[in-house]
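Trainee: Multiple structures follow.
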Structure 1
Amino acid sequence: MAAFVIQIFFGKRLPRQGDWVSVGAITITLILSIAMFVAMLLGNDPAFKQEASFTWLDMGSFSIQLGFLVDNITVIMLLVVALISTCTHIFSLKYLEGDIRYSRYFAYLGLFTFSMNGIVLA
């Protein structure tokens, strides 16, 4: 999400229109996903599950909870999303070179990747 904000507001002013911000962010995501995957394999715990939730909105008797769940399937899906997104980002560097909306494309691609990771973690 931070890459999207940086890219959308400062992308045109950054060197190479800031494509390195989005590619760097997704590469870090891929590295963290690989680390989680390796930890999952070494842990060999089929019952592994981590949950976190908090109240996002509370209005009397109405409240909305926001929660995240990480289990073995989540770790695998995070790796898949990160790997495909990293490949897409790297491919787009050359494919979209010279495009008028080059910076905006990488901003929205980063936002899309952030959203996909959010869906996987929900």
Structure 2
Amino acid sequence: MSDTVSVTVEEGELAGRALDNGRSVFAGIPFAEPSVGRLRLRPPRPPRPWQGVRDATAFRASPAQNPDAWSPPDAVYDEDCLHVNVWTPDVHGRRPVMVWIHGGAFESGSAVPPGTDGQ
């Protein structure tokens, strides 16, 4: 089983998972305020800082969509879906970044594995 690893980002501290392969994953990190209520269909706003340690050990909801043949049976859908997942070989220092944007023609897909597992 994996251990917890932490990093500090501009908005606060994150607790992620140290994987058995030597990498770490930080899942469900908000990159914008949730696009719900008065922010629905508006330009995104930066996320608010948080107090304490934010749990980044579990993937968050996928965008609202009709399930398809590739959807996991336990998929969770929500409009609060502006999150990013980060896999890193080392939590110390700066590292190059590769961004993966899933396909889906604005109808399906998400940042939740299995299709986007960064391991």
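Values quoted throughout were computed directly from the atomic coordinates according to the rules given, and no laboratory measurement underlies them. The structure displayed is predicted, hence computed values, not measured ones. Cβ atoms are built from the backbone, for glycine too; each structure is taken alone.
Trainee: Figure out for me which of the structures 1, 2 the number 8.5 belongs to, where mean projected area of the Cα convex hull in nm² was derived from the coordinates.
Mentor: On the way: 1: 9.3; 2: 8.5.
Considering all the candidates, the number was obtained from 2.
Trainee: Now, a different point. Looking at distance in nm of label points 7 Å out along Cα→Cβ at positions 10 and 58, point out which structure of 1, 2 has the largest value.
Mentor: Numbers: 1: 3.6; 2: 2.8.
Answer by largest value of distance in nm of label points 7 Å out along Cα→Cβ at positions 10 and 58: 1.
Trainee: Assuming 18, 33, 28, 17, 3 is P(r) over Cα pairs in 10 Å bins from 0, in percent, for residues 18-89 alone as calculated from a single structure, say which of 1, 2 it is. Display every interim value, and only then the final one.
Mentor: Numbers: 1: 18, 33, 28, 17, 3; 2: 17, 40, 33, 9, 0.
Working through the options, I get structure 1.
Trainee: Could you tell me which structure in 1, 2 was used to calculate relative contact order in percent (Cα under 8 Å, 6 or more apart) as 27?
Mentor: 2
Trainee: Computing distance in nm of label points 7 Å out along Cα→Cβ at positions 42 and 74 gives 2.1 for which of 1, 2?
Mentor: Working: 1: 2.1; 2: 3.6.
So the calculation was done on 1.
Trainee: helix-only ellipticity at 222 nm (-39500 (n - 2.57) for each DSSP H run of 4 or more, over all residues; to 500) was computed and gave 0; which structure, 1, 2, did it come from? Could the numbers behind the result be given before it?
Mentor: Numbers: 1: -22000; 2: 0.
It must be structure 2, since only it matches.
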